[in-house]
Structure 1
Amino acid sequence: MVLTMQTEVDLRGVSAREVTDFMLECDDTAYSAWWPGTHREFHVVEPGPGGGHVGDRVWMDEVVGSRHLRMGATVVVADPGHRIVWQLRPWRLPLPVHLALTVRDEGDRVGLRHTLTAGWNGWRRVLDPLWRLYFTAAFTRGLDEHARTEFPRLAEILRARRRAAP
């Protein structure tokens, strides 16, 4: 039983490509400016082989609800303008936990879906109920509120960048 936490947000005045480009090229300065005090670090620790961002190892540090989350992740899907998927790797151990950001241009807006999934394949899926010990109902609510706050803030930053560009 895969555990899924999903939030959908509409963003105005930006493109899907701007959103994914920001996330794939993010550094600590841009990330912390996005949401000061809540977003602390997000940067590439080690680029993936061959460019294109797949295989990039990143470090994330942010506050979600009452939790201070610090973890590594690896980009497993990088489809600019459409989708990015990170596999979480705390302590460099790959977990069956994925964070996906899916975006689509829809006229004058971008539909954004933020999805966190946790679940094993094969016989290990009998362990899936244990994910509820970490991904509690309170965490799920906090993650939903976090996504509903952070992505409209990102749209504001991207619009401001566009206005400031020569």
Structure 2
Amino acid sequence: MRVTDLNTSEYNSYYGTYTSKVPKDVTLMDGFVKAEKDVVDFFKSIPEGKLEYRYASGKWSIKEVLQHIIDTERVFMYRCFRIARHDSAPLVGYEQDDYIEPSKADDKSINDLLEEYKIGRKSFIILLKSINDADLMFTGHASGSPLSARAAAFIILGHEIHHMEVIKTLYL
């Protein structure tokens, strides 16, 4: 299953920003495995002195961006799980900014954040291995829009690419 298999009716057009960043030739499972290494290597390469840097007042630090990636993956893994299990109850959205302050990301070491990320990613990979293609294609509703289980997974891959690009452009 590749991102090119997605139909735009499977997700809100807002998420096209993320799905468009996923390499067209990568399968969902290979993408999740490769992206784990890419994300870990990327954040490990950032100098320690930059990890709490904010490019402007009110913007997240690099550690907070990583925490946001982790939190968003948790939310979308839950969405993927519920939808793939044919749960038709609408899933509410979440306000990403409300999650940052209580996360205390800047108080965590980069190694602790990366361990949190890797454990979450392994959980998502195990979940994806347990879902067949038909159930990945099932569409439910999240944040007031249609969302398929596979779109929830592909969105995560593009979401982390997006944030690494932002860090490269505005933080480093």
Structure 3
Amino acid sequence: MKLNSDEYNPYYQPFISKATEGSISEALTNNCKTVIEFYNNIPQEKLDYAYAEGKWTIKDMLIHLIDTERVFSYRAMRIARQDKTEMAGFEQDDYVMAAQTNTRSIEDLLNEYKAVRQATIALYKSFSEEELKSIGTASGSPISVRAIGCIITGHENHHNNMIKDRYL
């Protein structure tokens, strides 16, 4: 999907460049299958591994994807519903630390991921073309509903590539 540069903060360009092609709901559906298959094929002993001190484990990355999708889909819903209230950012490291993924199984995390993704797909299927182009303000910058959808899949692809490069 071709986005206009005024639809998002340039910070998100690396994620948008990795977004899955097609409609947003198709991209979300396809990425869901890819992510589940990807995580199911990671050896069990690697799931709690971090490649350096202070870095996230693979399970931490999965909860980060889940939390980020929840925050971003909430933003998309508010923007599509014409809520003009600026939305604050969130501190991803604090969220990951509080999630305590070391006490959870990969099956549990993947079930949560699937539930969140199904909700996001349903939300994006409900948006009209006009709603997808709606722009609001989050983290101090303009962002469109459709840019958020691209960021969600591109963000997943970014982290999957990072896992392949640094963890496996």
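Looking across 1, 2, 3, the calculation of mean count of other Cβ atoms within 10 Å over residues 52-59 that yields 17.2 traces back to 1. Name the one structure among 1, 2, 3 that distance in nm of label points 7 Å out along Cα→Cβ at positions 124 and 140 of 1.6 was derived from. Comparing all candidates, it corresponds to 2. Which structure, out of 1, 2, 3, was relative contact order in percent (Cα under 8 Å, 6 or more apart) derived from, given a value of 28? Corresponding structure: 1.
The numbers here are math on the coordinates, done by the rules we state, and not lab data. Note that this is a predicted model, so its numbers are computed, not measured. Cβ atoms are built from the backbone, for glycine too; each structure is taken alone.
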